[in-house]
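Take a look at the structures below.
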Structure 1
Amino acid sequence: MSASGPPTAPISQRSALTIIFLIVLCDMMGFGLIIPSLPLYAKKFSASPIQVALLFALFSLCQFVASPILGALSDRYGRRPVLLLSLFGTVAGYVLLGWTMLHEWHNATLALWMMYLARIIDGVSGGNISTAQAYIGDVTPPESRAAAMGLMGAAFGLGFSAGPAIGGLLSFWHESAPAFAAAGFALLAMIATIWRLPESRVHKSDETTQSWLHPGRFKPVLGNSIVMCMIGIGSITMISYVMMEVVFALFLNQVFGYGQSAVNWFFATAGITVMVTQAGLIGRLTRRFGEWRLALAGPFIGTAAMACFAASPYIPFVGALIAATFLNAVGRSLQFPSISALISRNVGQQVQGAAFGLYMGLSSLARVIGPLIAGALFAKHPTAPFLLGGTITLAMAIWTTTLRRRAAEQRAFPVIAAAESA
């Protein structure tokens, strides 16, 4: 793999971040197009609930294995070639999924296997987000890194808001249309990477020349207890939010009798809140309070959101649900970009990819664990996933408090003193 052939014209940090934003936006638009359609695709071939869940779990399991490897590859060979490889796999997976829906199958089991193969291809090559995070770490100074990570989060929010709406419109034309449209968005991101995105990874003469998958490439990350704790906090918190996402539509329908249109409205509200918070507020808040305070505020706000969700069936006013949805979006919008910025600050450029690959891999594992726990708890009581979710976010808030104090003592982060005096 070679990083040869990138654009050679100088490019400003602003332009590079804009291109990264568009790449992540296209990627998330495709993701938003596909996720609502996947269960319906599987249902066409008489898939059981377990087989439907396996479609989601396979993708996350493959990302869990592949993300650290792709991160190490991006450290060794550059961000740009790994982004191109990941986007190519995304295009291939979506095209195979669309073709599966177009084909007239006489064997439903074989059709399901084709769907599984499409998700495996997409998952194995799914290093887009972690590589984009490493790219941001390469091109931004520490003091503006949280704002840049927030810009990527805004692309998430916009993609998740617009993707399902576009997919719903396209599905009227043909059931395979969302998959092919998702492939088109990924192809646009790939073209933008080829023609406009320069390589950000600059190798220094004193860097190690060891193999790209040598265990030593992960040693600076695994040996940094502060960074590993931040990765652990982010990944475990993800379990809480995934649990909420998985049962939210069922919760609204079973407890409140809301239909699909109301569910979409709540998801749109969350997506818009994430977009506004991460695109317009995270930079200002970081300059005012510092990453540590935002990383701490996020899970506390998330705990309040989970409490509102759990209490909402007993409050005869829809405002509790709206407040919970809003607080949930704000909490995660403050926490995750701040965690990414803190991780990036405390690892060298030569292991940014490995650090974010490991983080993305463990977050993908959370997306396997979360749905299993949420489904089992929801069967016991509709509010049970939110009660456990609130317990998790509260525990992570306490852990962050302890970690912040330890990091200040070790002076692991140069920004701590400035953040504390803000």
Structure 2
Amino acid sequence: MPTADIAAPHRHQRGRRRLRTRIIVTFTLLGFCLTALFAYASIALRTRVENQLLADALNRNIDGYATAFQRNPDNATFAFEGVQGRVYATEKLGNAPEDWRNLKDGIYEFHGVEDGQRFAYKLAVRRTSTHVFYLAYDLSQTLHGQEQQNQWLVGAVVGFTALAFLLGWWSAARVMSPVTELAQRLRRSGASSNPEALAPHFPEDEVGELAKALDDYAARLTEVVQRDREFNADVSHELRTPLAVIRGAVELLLARPELDERTRTRLLRIQRAELQCTDLISALLLLSRNERAVGQCDAARVAQQLLESHRAQLAGKPVELRLEGASSLPLDVPESVLSVALGNLIGNAVKYTPNGEVVVRVLADAVEVSDSGPGLSAEDAAKLFTRGYRGTHAGHSQGGGIGLSIVRRLCALYDWDVQVRPGAQKGVVATLAFG
């Protein structure tokens, strides 16, 4: 069911990261990535160089080992630091370790655990028509050195990341200091009707340029607001004078006993129109100043007056206007404000109800206006309070589509709530709830 609902606006802040935090995170990630990349490159380069040098050394030594064996076959094993050489006749290859027997010429690497001890070695293999030569190089010390290097590199990554974090923290504090000061000064000046100039407090840099631009914008905005207030005050003052003249003239005419009923009815209509204009001027002046005026009124009495005013304007239209509910609802607001807000709701109900009834119910803390008109479409519900929007049932009726926009602004000013929803069977129900 489509419903139009408007209340006093509230600010919704999305989750966001502060600029200072983004600077710190950027420095930290940059330091971590650079250090980690350097560590990875160091490990990869060392591993590649070591493997290449070791492969070259094993190839040279196994060739020398084979040559030495050919010269002195009785010495089948040559042992020196970290390297061990063995040779097996082709027909006795079964005496070789099982993992070695089917290996072709090349360099191989073995890792494992034997008797609870880890082992690692590289093995060079050369095959001839009569013998197979093996040269093994112990990698235990090399791997131990690599593990130590990895630990140092991990420590370096952590250390440089922490250093980058501290550097980012310090840099963010230095970079954000003028921006923070600008924000604080702007926040303080926002509460003043005559804001202080910002640019003189900052050097001629990017922040200074921003402060100067904000000063220019504030000056233009202040000028526009001041001009708008002066215009509203002038219009209000100039309109009140002729309205006062009209009110006085009508009161004098109504005081004449010889008036016929037709003339008296017309004068009463002029008097009601003058009162509506006065209330509207007062309400619009409050909206232009964005200030709440103090006062007291009775919502039930205002509703009754508005119904009487609209009843006189029906001109034979088959619509019944009825007041129900509580006999009194005192409010701490000026009568003009309530009259404009409630009058727009009642006026719309009367305008869009060709026949039937318009019922105003005075509740404990709200006033409800229901009609038996054509109802509320989904499109109307979405745009009902938009300034200048006229409903799908407006047709050729008079109006600029600003009445409900004024109601919305008055509700925002006084923390009220207005809702418009379809009726249970037909028509529209508008509720003005007082906070």
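Bear in mind that the values in this text are calculations on the coordinates, not laboratory data. For clarity, every value in this text was computed on a predicted model and none was experimentally measured. Cβ atoms are built from the backbone, for glycine too; each structure is taken alone.
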Tell me which structure, out of 1, 2, gives -26500 once helix-only ellipticity at 222 nm (-39500 (n - 2.57) for each DSSP H run of 4 or more, over all residues; to 500) is calculated. 1
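Could you figure out which one of 1, 2 the value 0.96 for Cα Rg over 2.2 N^0.38 Å was computed from?
Value 0.96 for Cα Rg over 2.2 N^0.38 Å corresponds to 1 out of 1, 2.
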Rank structures 1, 2 by mean count of other Cβ atoms within 10 Å over residues 116-123 and report only the one at the top, that is, the highest. 1
Among 1, 2, structure where Cα extents along the principal axes in Å, for residues 252-403 alone as derived comes to 54, 39, 31: 2
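If you work out relative contact order in percent (Cα under 8 Å, 6 or more apart) for 1, 2, which one comes out largest? Display every interim value, and only then the final one.
Values: 1: 27; 2: 17.
Comparing 1, 2 by relative contact order in percent (Cα under 8 Å, 6 or more apart), the maximum is at 1.
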Out of 1, 2, which one gives 5.6 for distance in nm of label points 7 Å out along Cα→Cβ at positions 108 and 172 as computed from the coordinates? 2
